[in-house]
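J.: Next up: the structures, one after another.
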Structure 1
């Protein structure tokens, strides 16, 4: 059974950093990392609206991962109103053990973290426009990541949950 790790939250919260480090930590396994921004912004170059092509492509990549991988890490904003239906169908899949994490951070903290990055192509105004407070999926076992948790604690928690 494949283990799916879903890491969601607002822009700038640290999802990509955690997902990439997690992939590195699980590197002795077949680990597929799906980054929403790569699929939507780079591969397809589509706007993040309901029904966008990225939703379908992410579902297709997830299906590949279910067939061929030990672990799948899916990370992104993955707004519930846009991606929720697709995520819920994957979570219910009989051959998937899902671990869901949501970065529940205040807007000010996401901005602070975003400004610590070197190369960014958007600022605080765009982040405010995209920000959705407490966009939880409300699925069993969903865990909140808070601003008090360090990167090391988050990684330890997820690795403990999936191993």
Structure 2
């Protein structure tokens, strides 16, 4: 079941929208033997707006009803576009929830170098250093005194000298 956003996204392209209209107006479905039609229809099929059966594209009108019946999306989903964080929320519950989610990318009991932390956070947001800093500030990651080791606080506690065991 697709989200309302996914349905709108699938119909946002004018050519796909016109194809969807053509599919909806064909009583027996639109033939699926044209390569160009197949390429455009692929996105409509993946969004659940159209099915391909017996070589014909047919509309799935209940896709709209089902999308609207979905539970409201996780508020964290609204912060991402194509898997990337679009903005870091201000301090508060939403930021804490985001940082808690990001902290889950780090395996408890494992020690990470700064480079490894960067490699995990850079694909999420351009300002990976800010994310790392916020994770440390919130106590979701611990940083050794020399700044070379990071770990999840539940398992990776710093030693008396400020370093992590095994770092």
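J.: Can you say which of 1, 2 returns 2.6 when distance in nm of label points 7 Å out along Cα→Cβ at positions 106 and 138 is computed?
T.: Source structure for this number: 1.
J.: Right, next: For which of 1, 2 does relative contact order in percent (Cα under 8 Å, 6 or more apart), calculated from the coordinates, equal 35?
T.: 1
J.: Tell me which of 1, 2 gives -0.21, -1.65 when you compute log10 I(q)/I(0) by the Debye sum over Cα atoms at q = 0.08, 0.21 Å⁻¹.
T.: Comparing all candidates, it corresponds to 1.
J.: If Rg/Rh (Cα atoms, Kirkwood Rh), for residues 42-113 alone is calculated from each of 1, 2, which structure is the one that comes out at 0.99?
T.: Clearly, the read-out refers to 1.
Here, each number is a calculation from the coordinates, and none is a lab measurement. Because the structure is a prediction, the values reported are computed rather than measured. Cβ atoms are built from the backbone, for glycine too; each structure is taken alone.
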